[in-house]
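Please treat every number below as a calculation from the coordinates, not as lab data. Please read all numbers here as calculations on a predicted model, not as lab measurements. Cβ atoms are built from the backbone, for glycine too; each structure is taken alone.
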Structure P
């Protein structure tokens, strides 16, 4: 169990979103859930039980996330925060960096992301990296789709598990992409 962890759970238009951080930066996010307790349970699962609540944790980021779910155009590179990824391979670091750069309202394929990350034959490995993404929305893995244009699976923390987890994940991914297309279209008009 890690010590020195802090978390916050805050309400958005879509539900309760959570952030977990250590002294180095953001460790985990949880997509909106129906209630505070459920979000807390998912956010703190595993080694994160020793975390203390801090309502002001990354307040600027909390505001950006709330604005995003309210339908505002948000660039998650603007709020100041760092990411604390455990020791990661070159592949993981590059995939995260390229994925973070995918603009709101756009999608790319797993193979395109692999190529941009410098691993042109590693589309499956990219999929594996994104399936373990601990920072959904901040590292927008939902913007990566299959080569045939279909949504594909989505297994982000906050997506319900169980028999229909794959269907639930795909619905969440589709909802996020549709939301972002509306935001991007509105932003282009203004």
Structure Q
């Protein structure tokens, strides 16, 4: 079983810092990790289409339509981090979706099929390589605050870069590659 404390302690281990028992304990390391954990986690999930963080939903249209340009508005889910193509094998250039605030504005009718990256709360759902990425990023972000060492900052950055490359490679093996957007020249010619 993985936990936020396990990920936090891995970050502290990378830094050579004292481990914690809880994110709520009264220690400098715990306070630093507790403040950084959620923002860093959300940013790292949003950066890449991780298989463990993909969710599918059908959205109902909002009762209030957009004032102009498009005919429907669909509120994004509360745990939304980033939109993905509804079908990874279909070119997203065909979609007329615009994200404004917390809504998708489109001419598509309800229900709207959406794939998105969600804010995963349970660390047990993270891929093991992503846990390492998250710990490495926390270490990188908190290195200066906790160690005041430029050498350790460079080491933490290198560790993060290597962990991210390995996690992306592992994630890519487990899923079908998304079709890249079609160039306008090709679209017009067809």
Structure R
């Protein structure tokens, strides 16, 4: 699909990482910071295990079904076309959104914050099978010292994505999987990227 035929974003659905919920500071910062942009409502979602007070994530099929359900209810509530929703989130949440899109969930783009390309210390256990199915704009934002994916690893594997890819690295001494004090930068990068869609 050509860039000029892609739907303009009309909403943003954000999913948290495995150890967090919808009150994750980064997701809240994005929600509040993007509130000033008219026509782009933001919804922060929770996965079932967090709603039920459990710490261990559900298996992928249940997480994926939740993303699809949340996206469906969000577009219905807002009265927008399914393909005009941007999806994403931190770590596992962003990964689940990308997998749901690869499985056929319509979307205008993906925002992947601290994408977990592989478990820490296990670079051979890559989570990349679905990347060639992502024919839409994708934004990666991550710390330069993230143990789940180095910039070199992300750059190498993001090349398999047929849609336009934007990479932004957070460069601080402690820019690991949860970069400290970087929410303003994450917000600015995400806001600018959304404005260009």
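Between structures P, Q, R, where is FRET efficiency 1/(1 + (r/R0)^6) of positions 117 and 149 (r between Cβ atoms, R0 = 25 Å, to 0.05) highest?
That would be structure R.
Given a value of -0.47, -0.82, -1.28 for log10 I(q)/I(0) by the Debye sum over Cα atoms at q = 0.18, 0.24, 0.32 Å⁻¹, for residues 61-108 alone, point me to the structure among P, Q, R it was derived from.
R
Computing distance in nm of label points 7 Å out along Cα→Cβ at positions 13 and 85 for each of P, Q, R, which one ends up highest?
Q
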